[in-house]
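Have a look at these structures, which come just after this line.
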Structure 1
């Protein structure tokens, strides 16, 4: 990269210059190694003898999106001294900006995140657009700000505010940036941003603003009282403990880094920051989170390309107005797409509208939606007992009962009510697209669109490509899912599709552990400590034994070599006993409503008697053995899905499981987890459990990869 392909210096007037960031090969500015080098070269060659002030701005819609994360894996794999030297070289460039013998102002529109905000913090003043988003999100990648963010931000806005920004890791609005002092002015008229920043720069040049005082504040050790520092750090530690698992060490490391760094000079603090950055960058957690982020970015790019070729859904419809139908209707309407909600019973329509209204009321109470917006959302939902308006629908989601005969009849009927180009999408979770397409005259317009419950909370939507599904149908379904602010993943057609097919071996492994005499409450505690949002027994209670009984039966029938057949499982006996989980008040646990109307889970000794009939052994297993028995079947099913082409990439599987079932992010998704263990060690673990059958048997392809020393994400990257 030559200098001009990222940054250019332009003279304005009266000794004022502007440094314009404008990456010519990208739609946004990112601080790659080449970009940093270009910036450093430009700063070294500034005509200081002619300059009185410097404005730093961007020619893009955003300022700087951050460092180039595609370089992180290679950078983090380097020797520690190499990482340290590079970090200190970036500090030198930013320090050079901070130490210029003239005032500096940054104009920020759009995003100034990570390294982008760290660059902005090196200037004296920041003028931002009211639509700007500023933040240090490094904690989400398992690292801390490594280019002066943890040094400058506490000195600028105080330790408590800085720790809040860095440990939360979310972009902050312009108003919040102004409140705490990251921004010095907020400009409502976006086209006036640079002009306003120039006025601030001129005030600093004229001595009306004391830029030297601001600079001294940022470059000196802080003098706050020890009690104040302790309180700020302890408060941040308490907040992190409430919201962040021990599996994510970055937030705690940020707090300790700041605690030590604020007492140091700028040079000492930056060196300290770099050492703390290296400790996190070398961790497995950081590698996994970075890989997961890159997979997410690749999926977003793929989805954008698919949606680009689609006609946007202007009018949607949903068949079936229960909790699921109401959830789909709410999500569509709340994100701007009008939707017709049809059912054959008025009571069902009432249920669907009640669900939509309940969700809107919750949003209003949490101040996420105004009453006016709720009214507009409600008006976008048209409940009907007939097919009126269906001829205008671009896409119809079928969400009736999980009965193949009923679904086929409904789909064949609605196909006659919509236009020839309309897409039909089934929301089935247990049937295949192929079997439901049998009665359609336009199977090319039919696909799966599997929402996860509750629709408004679960990000994932599986878009299922049937044997005859056209690209038009897939592209429009992806476009609609994106419009609904969901994460679509296109998958192949098979029993269970992608996520449920991979999850059910995990559920079945739990059942086998219980049958082998391992206490289900202990299994829950082990798997929650491992990082799952809930244990498998609690998950079964939430899903419902009736749903689990039905799904497990279908999946076992589709993949009989990997499931116990002909024997009763814990799910079977709990279902027969009427212990359906939360919906009946008792499953593995007992559920009671507290004073606020919330369900509370409690142990129930009575369940032991029900389960006794399926327990055939009394196993003594370590926590690690429990984890292996739970995770291996799930991992191996993911491998099979990848090998069979049900998923397009390892990254797609990882993102689907994280967003669909809460797979622990710190593990990097299922393939990040296997890669972290090492394929050879993972295969060896599988071989220790061969007596349990095919569910624990690695595929031939996996054995070959392990023997060759390969990893899933290294291959996926090519």
Structure 2
């Protein structure tokens, strides 16, 4: 048998490894800053670029795509070469993947604090960056696929199944969700509106968690846990069931983020059913990972690497049990918009993704530098500090979630809301928010110990840039007789990829097509009018400042919500909203009815509230926005925005662009005159005027519709 000599490319793994470490620390520091801003609002620093609304998406993008993303690439590039017994197909493509990804991260780090955002959660990056992501992802996929085709191992190991599914599904999700109409180099509008946009966004958002934060990490689990434990995977058959059931079922679960919203009931029910079904394959994968360690528990006690991996897999199991539970309507009625969701997300993020990354790199660095881990004691200290960090983070957030929901829904014996002032909820939660920040600090301290240990380990070893290896050439003649169907499929990576794509596409097509094609799913409301030019500009400012991160615009059909906010939200209200702004968290009150008589405040109130929220709402944790009063509104793009909205189906009259500025001025002058009568002089060209116009628009059309029908 002919034996071929070759080398593994460790240099590309080192690059992604270093990037993951650096961006991990940065992302955690930004997250800690955001957590502290809730407790100490003065840490918003009174400048536009560091407010909670702008750095919250910076934190999520840094953790998901920079820390975890680079960790995925490091683990995939290391394991793929060894599982296939070959070097990556193209060193050039590997490096394009690396440098392209880092440039995307840099673009995100610059654009998000500048307020350049689409306003879609986990997909905030503007259209030029979206195009770059697509191109770099194709580079990664091409390099991976060609490496698979040039392998020296006939069958594809379990981890590679998950890598293939990750590639095809993330590509599909990103492309579909990123359909947007550019207005300028830094501004675009989502192609979808309202209910349709919400469905597409959470089909993407939930499955970004599924296929960027879960499936690649399951692949890494299937490789690194057996390697670190020196044990085979517990069950090959369970791996098959786990893989195909997981990728087929996961894609349907997105609508569970939209329960009790104006999404059609049938779509909500589908999301719930498939979310509950997800428990089976998810726990199958967890058990397969934990049972791989059977007979190796003494090694777990001795190895920090395995400790991190065991807790990571356990956190995966906890998250994938809790997720389906939160998809039940009676549970979701309590948890949605509350801090319970924050706790749930961070059990997965800190426990599953964070701890598996820590364990993986503790394993990789000694291997690639040809040495032993510098300090097991320091690694164990990191493990316990990190574990305490997770507990101090999550437990107060669960407590906060229950507290919020109880206070929001509580009535007096006389039938009135017990806590009609939303701010009462916020002030009650401050101790929990402080404990959450402490937990984040502990987690960051643990990560710093991790970095110190890795650096010291690398210093005592010698890096192997090209690791020599040898393996028999793949025999051309092979009958495959006696193989089961899956073994046969593993020899055909192209067919495997196509079947994976079909499996993940089915759910999305069935859920989305009726919402787009059946008009009765999104009934229109004649009283709902398009935004005026001034209101449209105000909405863009609202999105720029990240207000949707703390305020929802979706009144659910509960008595506690209709008593507090007014009539529950209808699907037809949002037909001109590109993007939708229903939100996913209420740190502040819902704003869907802010302009209706029940909740309407004066223009002066909004002016003072944006200048200094605590003058109008003592105890508020909202940052001040003085620059809105100082900055001139750039209305040079109004005509382009009106034209773009008409292209997207908003019924502005033909030629309205030519008079849009006149309407803008007329409405602005009304607001300025009202403020002047209250003793405040402001120019009609200031951004605050447009934002006030937008806030006063919210819920007004629905109120007028109710009057017309009663």
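Where a number appears in this text, it was derived from the coordinates with a stated rule and is not lab data. Just so it is clear, the model here is predicted, and its values are computed rather than measured. Cβ atoms are built from the backbone, for glycine too; each structure is taken alone.
Which of 1, 2 yields 49, 32, 25 for semi-axes √(5λ) of the Cα gyration tensor in Å, as computed?
This value belongs to structure 1.
Consider the structures 1, 2: one of them gives 26.8 for mean count of other Cβ atoms within 10 Å over residues 356-363 as calculated from the coordinates. Say which.
2
Quick check: -15500 is what I get for helix-only ellipticity at 222 nm (-39500 (n - 2.57) for each DSSP H run of 4 or more, over all residues; to 500), calculated from one of 1, 2. Which structure matches?
1
Which structure, out of 1, 2, was relative contact order in percent (Cα under 8 Å, 6 or more apart) derived from, given a value of 17?
Derived from 2, not from the others.
Out of 1, 2, which has the highest value for mean count of other Cβ atoms within 10 Å over residues 252-259?
2
Out of 1, 2, which one gives 69, 40, 40 for Cα extents along the principal axes in Å, for residues 188-443 alone as computed from the coordinates?
Computed on structure 2.
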